[in-house]
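The following blocks contain the structures, represented as structure tokens.
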Structure 1
Amino acid sequence: MKAVMLMFDTLTRHHLAPYGGTAITPNFTRLARESVQFDNFFVGSMPCMPARRELHTGRYNFLHRSWGPLEPFDFSMPQALHRQGIHTHMVTDHKHYWRDGGATYHTRYSTFEFIRGQEGDCWIGQVAKPTIAWQGMEDKETFKRRSGRMTQDSINRAAMPGIEQHYTHRTIKAGLDFIDTNKDQDNWFLQIECFDPHEPFFVPEKYLAQYGCKPGEFDGWVPYYCGSPGGENDEKVRKFYQALITMCDDYLGQVMDKLKASGLWEDTLFIVCTDHGFLLGEHQWWGKNIMPVYNEIANTPFFIRDPRCKVQGERRGALAQTIDIPATLLDFFGVEKPASMTGQSLLPVVRNDEKIRDYALFGYFGGHINITDGQYVYMRAPREEGKRHLFEYTLMPTRIDSPFKISELTDITLHPGFDFTQGAQVMKIPASFGYLNPWRFGDKLFNLQSDPHQQHNINNVSYALHFARAMLPVLQQHDAPEELYTRFQLDAPTVEQEQAFQTLWQSDAWLAQRGYRGEHRGVAEALQFVARALAEQGNTDDDLFDCFDPETLLTEASVFTAIDRLFAAEKQAALNYQVRLLLRID
């Protein structure tokens with residue numbers, strides 16, 4: 001038995017032709033005709049490495065942990081296959097596997113190959129640094145914060161002048177070489193994992209030309225969160241992304257053709273998937289990490305061709321998730337699924353669209369808990385501001401590219417562990433890391449059938465209560481930490497509690513007690529941030545409010561005016577950057 005999983009990072013489904021998109025994707029269209037296409041496939045934990053932990057363990061990561069490596073107690077799907085005599089091989093240019101927060105994943109495979117050069121990968125050693133020009137698509141503070149990676153990326157790109165040197169080309173070629181070498185062998189699983197179309201968008205000219213673009217018109221680095229490209233540059237950025245998708249489509253076709261030419265197409269399990277999508281101006285956001293997890297990010301493309309049932313050219317509406325992928329691979333190779341794995345094999349869905357779950361949870365550590373039944377998406381905000389009831393549980397205290405700070409490890413306690421830690425105690429660490437206060441977004445509820453683009457938030461307390469209660473058995477199934485029930489007021493949610501939250505969220509006592517009103521919640525949060533910065537330099541709240549007339553509605557402009565008046569020039573840029581993040585409330 002043989003299986004191939006082709007994974008693209010940050011592949012947004014609404015650009016693909018089979019999902020109604022306008023990008024040039026003839027091979028995705030061909031794949032849809034020759035496989036089963038899922039319409040209600042959702043992420044679980046995000047972003048990159050939390051999603052990959054799910055690919056190994058088959059259970060949610062975001063309830064207990066932010067970005068981190070596989071833990072000593074974690075079940076690993078490729079390792080389990082290897083132990084049963086199935087050779088597992090990964091080829092990837094995803095550099096996060098070689099950072100502190102991903103360093104235990106690739107070693108779970110029988111063999112692995114790393115292709116260098118992606119996203120500022122510390123690859124080419126060059127002391128003399130090129131000058132990176134500011135293109136004016138963002139403020140200078142945002143540019144300064146990311147220009148280090150851009151410098152190394154520029155050095156790396158110079159080592160890849162043609163398509164043959166491009167990291168995606170080399171990744172696919174290494175995967176095709178594995179197929180050539182092992183096409184006559186049995187019992188293997190190949191994971192070809194491309195970082196594209198993740199930013200930065202480094203696109204060969206032949207693909208840009210199909211969208212009327214040229215190299216150099218955009219540096220490929222999408223400014224996250226704020227200072228979005230804006231105006232005439234917006235469409236240029238989208239075209240660069242779509243050109244990358246067309247490149248990925250080209251390589252998808254090469255993998256399909258190789259499987260057919262090698263005589264493997266009819267009896268090889270073939271999966272094409274991603275970890276999450278990306279916002280390119282939808283909902284007035286760019287990126288994927290701080291805003292609510294809209295469906296452009298959460299509802300991902302998924303295709304599977306299973307030789308056990310030969311179904312092709314059909315669509316499936318059953319609710320499925322990333323955690324189901326490892327369960328499906330174990331089932332295909334006849335390896336028993338562990339009790340800790342909550343994901344389900346997708347074979348019943350592929351065969352006849354059989355339901356395998358009623359609800360799916362998804363989100364980021366520290367952010368909203370999101371739930372969907374396939375028709376509605378409900379995003380539940382924490383019922384408190386800050387991180388008072390937020391802890392990380394781990395034996396591997398590292399994040400994306402560094403260990404936890406010593407200051408974060410001075411107040412740890414030992415926790416007896418969870419069902420999936422196999423009897424191991426774990427560190428319970430007060431969270432200092434987390435995405436910007438999700439409280440400021442409040443709850444959101446969307447009917448995907450009548451409002452597929454999630455433009456109209458439904459303010460319905462009864463629906464909120466229904467989905468809050470629906471979360472409970474899923475949280476219990478995943479042995480969620482006790483404090484999350486308090487943080488999200490899920491112990492025994494009532495209509496009165498939901499109404500009280502809506503009333504509290506729509507007001508702001510901090511401003512009201514001083515006789516002020518804010519234009520929206522983002523203004524209040526930004527002013528509180530400015531007040532904390534003032535306290536650090538020995539000022540008080542009175543100094544802040546002396547800037548305003550109590551009869552005046554405080555607006556976004558009011559916040560920037562206060563910063564200009566109260567802080568020295570060298571500190572204003574950093575404060576303005578943070579405030580722009582806080583003012584994004586939709």
Structure 2
Amino acid sequence: MTALFFCALMQASHASKTPEITDAGAFLDQTESLRIKDHRHFAERLAQIHRESPALTMAEQWHLRYLDALESSLEGNYAAAEKPLHEVIDHSGDPMLAAKASALLMNNLAVERRYEDAFKLAQQLTIDLPRIQDKTVRLQVLSYLSQMLNLAGQTDLAIKYAHMMEDTVPSVTNSCYARSKLVAALYNAKRLTSSSPELKQVINTCEAAGQPILTTTGQLILGTLFLEEHQPAKTLSLLDRIAPAIRLNQYYPHALSAQAQRAQAYEQLGEDEYARKAALAALAMASPNDISDYLKDAYEVLYRVAKRHDDTASALVYYEHYVAQNKGSLDDAAAQALAYQTVQQRVLTRKLETEELSKQNSVLKLQQALDAKAAEASRLYITLLIILLAAIAFWLFRTLHSQKRFKRMAIRDGLTGIFNHQHFISEAGRVLRLMEKRRGHACLMSIDLDHFKQVNDTHGHVMGDAVLKHAVAICQQHLRPVDLFGRLGGEEFGILLHECCHNQGMDIANQIRLAIEASPMEKDGSAISISASVGLAATDTSGYELLRLCTEADAALYRAKRAGRNRVIADTESDGLLEA
């Protein structure tokens with residue numbers, strides 16, 4: 001939903017006759033002021049100045065080059081905008097114009113998912129911010145910075161910059177922009193409800209400022225909050241009220257969000273057919289390769305409706321699309337966070353390098369001053385130099401350690417140390433594709449600890465965590481380095497056995513199950529018995545598609561649970577149910 005605050009908003013405007021160009025500088029300034037409020041007029045004025053080709057000073061030529069890049073960005077042609085923006089930054093000689101170009105380039109890089117480059121620019125703009133004296137430019141830079149930090153999950157900083165926007169150039173229009181960024185950050189931080197005063201303020205302020213795009217954005221966030229609070233009737237009433245504005249503005253994210261919300265609202269009301277039609281309408285708006293939360297919501301509605309109506313084939317197709325959308329969103333969020341942390345680590349490293357150079361210069365000056373002094377002063381210098389080098393080495397070591405730790409956290413489960421759900425699924429899919437090319441065999445095991453909730457309830461969560469780690473250690477004793485082992489959630493684990501046929505997989509699964517059963521936990525002199533149920537699916541019977549293997553392994557696991565737990569069951573197409 002925070003994507004609704006994307007800065008390249010385009011609003012339909014009334015056709016108007018462009019005036020004759022008598023003062024090129026003033027004409028360019030007036031054109032830039034229309035970039036969001038009246039995009040059509042903005043484009044017409046740019047076409048006019050190129051058509052009439054008035055005499056321009058060097059500064060005006062750079063300004064026009066920036067506006068051309070801005071138009072390319074508003075039209076979604078970010079590749080065409082990149083080169084002229086770099087030229088404006090590097091060669092215009094105008095610090096304020098360069099700051100605006102840097103902010104726009106940062107925004108474009110983020111849209112193209114080049115997050116590391118975008119956050120590098122964000123870091124530089126943060127450093128340059130105190131030197132930006134022009135209030136209008138400062139407002140624009142703050143707006144982009146708030147948006148970028150919100151993307152990185154740094155919501156407190158995004159909120160801070162939104163407040164700074166409102167204080168920079170107080171006006172109704174600027175309050176609309178600032179409060180829009182504020183609400184975006186508050187929503188991303190899960191700090192909004194449908195009754196939050198900040199949400200009401202942004203809707204009223206943007207409506208008063210004549211900013212229909214941002215007004216509708218706030219109203220759609222309100223509709224989402226109604227859904228989260230299980231008030232679908234209010235969501236539908238709101239969508240009906242703002243539908244004419246959405247049709248008039250023809251802003252794609254609004255139309256897509258509204259359709260997805262309708263589908264969710266109808267489903268909450270039990271109107272499955274209306275929900276299905278609204279979800280399909282949302283999908284019809286999107287391009288085949290689009291990834292967004294709106295499409296994820298639409299596929300989820302279609303999956304649940306098909307499942308309730310026993311349309312298994314459609315439910316499976318919709319579920320596959322839902323998983324793909326969800327994985328795309330998670331991967332994108334992880335990429336944003338990783339890029340932000342990487343840039344922060346590099347900034348810290350550069351800071352240490354700068355400090356090192358500064359201290360080395362100080363040491364050289366000190367050495368020159370100490371040439372005439374006695375041996376005692378020389379010994380003191382050597383001691384200080386050793387301490388300095390040790391401090392530098394220590395900080396460099398800490399920086400490298402932090403980088404390695406962050407990379408590990410991105411793929412490992414924090415409690416057990418094995419792969420987390422997302423990395424296990426990603427690696428399993430990669431391995432299965434390789435196995436399919438070689439026509440090798442693999443088995444997927446879904447393992448669930450029996451009665452684990454009773455362990456937590458009876459002995460506490462500390463003992464529950466100890467049981468999980470104990471079970472993981474037992475499983476690892478029976479696995480090879482090439483096998484994949486991941487925690488899927490709670491007490492459920494997944495194992496992908498490499499180069500393993502169905503019968504071998506059953507043997508290994510039983511070895512693991514028997515080992516867990518034979519290894520109770522000790523607490524206060526008494527034993528806590530644990531056991532596991534295992535579901536198994538093999539490529540030689542189920543094929544190499546990860547989703548199908550997961551589905552059949554889960555189905556087998558549930559059968560093992562229903563059959564009394566502490567057993568291994570394989571679910572195959574050809575052999576039916578196999579139990580061990």
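Read-outs throughout are calculated quantities, based only on the coordinates presented, and are distinct from any laboratory measurement. The structure presented is a predicted model; accordingly, all values stated were derived computationally and were not measured. Cβ atoms are built from the backbone, for glycine too; each structure is taken alone.
Quick look at the values:
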item: Comparison of 1, 2 - label where mean count of other Cβ atoms within 10 Å over residues 159-166 is highest; result: 2
item: Percent of Cα pairs over 46 Å apart derived as 34 - corresponding label from 1, 2; result: 2
item: Test item: relative contact order in percent (Cα under 8 Å, 6 or more apart) calculated as 8, pick one of 1, 2; result: 2
item: For helix-only ellipticity at 222 nm (-39500 (n - 2.57) for each DSSP H run of 4 or more, over all residues; to 500) computed as -10000, the structure of 1, 2 it came from; result: 1
item: Value 5.9, calculated as distance in nm of label points 7 Å out along Cα→Cβ at positions 63 and 487, assigned to which of 1, 2; result: 2
item: Value 1.9, calculated as distance in nm of label points 7 Å out along Cα→Cβ at positions 39 and 463, assigned to which of 1, 2; result: 1
item: Winner on mean count of other Cβ atoms within 10 Å over residues 543-550 once structures 1, 2 are ranked, highest first; result: 2
item: Value 5.3, calculated as distance in nm of label points 7 Å out along Cα→Cβ at positions 87 and 455, assigned to which of 1, 2; result: 1
